[in-house]
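Readers should treat all values here as calculations from the given coordinates under stated rules, not as data from a laboratory. These numbers come from a predicted model, not from an experiment. Cβ atoms are built from the backbone, for glycine too; each structure is taken alone.
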Structure I
């Protein structure tokens with residue numbers, strides 16, 4: 001399927017165009033496949049499913065890279081999704097790698113610092129597998145996270161291509177249902193899994209639905225805030241602008 005079959009017409013055709021982009025990126029790079037990090041969440045599930053539609057399942061590798069704070073149901077969901085998609089799936093515990101950082105002189109640990117190390121370590125391993133097997137790394141960032149800067153620089157926002165970065169979080173959920181992603185993945189509270197009990201909406205202090213509505217309104221109105229929620233969202237967009245740039249020139 002590469003067109004609008006079996007899903008809403010606009011979203012189906014948009015996904016078809018993304019599949020064509022993935023095929024072109026792969027062909028022009030000379031790579032032989034794709035590697036995607038599977039967290040057990042909806043973003044990586046949708047990204048992986050689109051890659052399978054674009055280049056077939058046998059050319060997609062899913063990596064799940066848990067730590068001691070990773071929930072068992074996330075690992076289970078990643079495993080079951082891989083089986084459903086028919087892709088090769090590997091699970092690699094990265095806790096020993098994280099422990100090595102603790103030997104750095106003066107090492108200071110906090111949930112945010114360790115969370116950033118987790119994200120960057122995972123991306124390093126994705127690129128290791130990509131280099132070893134002549135693959136490209138598929139990113140899993142959505143438009144909401146991208147605009148807010150709710151990512152780790154050179155961590156989860158680093159990739160060779162980003163197939164769902166045009167979709168707000170609400171659009172990711174819609175695409176997940178169109179693509180037949182298991183309900184166990186769709187219904188769980190969004191979380192980056194960077195510490196126990198971490199939930200995106202708790203950390204942001206606002207729901208994704210409110211954020212998406214605010215972002216859409218801001219984009220329509222020239223990025224002029226018209227409500228307290230929009231002001232809060234706009235402040236996040238502004239303060240994290242550096243995450244949307246690959247380099248800053250002095």
Structure II
């Protein structure tokens with residue numbers, strides 16, 4: 001495997017030095033070109049923490065994936081470029097995404113040490129398309145939304161999001177909490193299985209495919225296509241017969257006669 005092939009998959013052909021501008025450009029291109037998706041779960045295919053299989057699926061077969069796949073590829077690619085990277089665990093805090101207490105290892109992210117410590121994440125769906133400076137408490141704007149980092153007394157970094165650069169605490173939504181302690185990839189194995197099999201997890205409930213666009217985001221969730229352009233969202237109902245065509249046309253994911261184990265809903 002040549003992890004740097006992730007750059008070609010992301011349509012990135014620019015600088016490869018170990019600078020913040022390069023890190024930011026790579027993250028943005030990944031989010032513009034590689035969907036966050038859970039389709040294998042609904043095709044009855046078990047996702048395992050296997051580098052060769054993840055590489056084949058996303059880089060060679062032009063698919064997307066979820067955090068344990070996407071952020072592992074990012075980590076390996078950045079490491080191959082010479083960045084100082086660390087694989088760490090995070091906990092998802094979004095109310096609509098968790099049915100109980102946020103769980104350790106429910107999310108995998110990549111920390112990159114430059115002059116400051118940066119969080120790079122291409123596997124969280126609708127979230128920051130720029131690396132976030134974990135050493136700054138100032139608002140950080142990615143072109144659509146504002147993000148803020150709070151370092152807790154236990155050393156954890158909490159990431160919050162808001163549509164405006166407000167100082168009113170109640171308008172900020174807590175997205176995730178990252179633990180800066182380095183972790184082996186296999187430490188995420190239990191939660192990788194959990195997200196595919198637990199009735200509490202969101203992922204087995206609906207098919208999901210989403211990616212950033214230059215003006216917003218497109219999301220296919222269940223039988224609804226959501227298109228956000230410059231902050232305005234439009235919903236469109238999708239029939240089963242249209243589903244693979246929409247995947248191909250909007251996400252460049254081509255599935256030949258897929259046999260879904262869960263119906264579109």
Structure III
């Protein structure tokens with residue numbers, strides 16, 4: 001059945017679990033189209049097919065991790081299984097914090113879930129050989145679960161993070177979650193206050209020695225893409241995942257062997 005949906009030369013059908021938050025998968029799909037265009041696509045039929053599930057009812061991942069809300073694992077499993085049933089050959093989840101539940105979900109799903117942190121750390125190690133100190137802007141849940149920390153250390157890179165509960169980390173959280181001007185609260189518009197807070201957070205990590213910044217939350221990806229004159233280069237995991245997704249979709253890299261590496 002899957003073959004009916006595939007474009008010419010496409011070998012695997014990506015399944016995108018979005019809606020976490022709602023802007024995340026929209027940004028990711030735009031990156032997929034941009035990268036596909038750069039690879040030569042010039043009409044509808046030359047872009048890859050993919051499946052999308054916007055699973056907005058999924059409980060908040062940070063609150064779930066901190067024990068302040070419902071466990072999001074069952075919802076993630078249900079959504080992943082639905083994409084698998086629809087014919088997806090592999091899974092992309094565009095929420096950084098959701099990867100804290102990667103092992104629990106992967107054990108209950110047959111198709112592989114691409115690991116955003118591992119892919120991003122590998123990308124930095126391969127493309128920024130002179131960089132050693134990597135700053136991470138992320139939610140409390142992502143910071144607490146050390147998702148990027150473990151992946152960066154595996155590649156001999158030193159993570160630089162705001163301390164949990166610090167004013168710098170509170171700036172990051174406010175830019176994402178503030179009920180009036182946080183990126184989750186303002187739809188497709190990003191407030192000037194949120195951008196100012198992100199700029200200040202970037203500067204704070206640079207002062208701590210960061211030579212490169214990872215946008216470790218999709219709302220931060222959205223915000224930093226709109227910031228001007230940042231004091232340091234930043235990496236968007238959404239771009240890294242878009243490249244990997246296209247490679248796997250077209251068989252440049254086999255799904256199973258890539259994930260086993």
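27, 15, 9 is what came out when semi-axes √(5λ) of the Cα gyration tensor in Å, for residues 76-163 alone was calculated for one structure; which of I, II, III is it? Of the structures listed, the value fits III. For the structures shown (I, II, III), distance in nm of label points 7 Å out along Cα→Cβ at positions 20 and 52 is largest in II.
With helix-only ellipticity at 222 nm (-39500 (n - 2.57) for each DSSP H run of 4 or more, over all residues; to 500) coming out at -7000, pick the structure among I, II, III it was computed from. Computing helix-only ellipticity at 222 nm (-39500 (n - 2.57) for each DSSP H run of 4 or more, over all residues; to 500) on every structure in I, II, III gives -7000 only for II.
Among candidates I, II, III, the computation of FRET efficiency 1/(1 + (r/R0)^6) of positions 36 and 228 (r between Cβ atoms, R0 = 25 Å, to 0.05) that gave 0.10 used structure I.
Here distance in nm of label points 7 Å out along Cα→Cβ at positions 156 and 196 is compared for structures I, II, III. The highest value is that of III.
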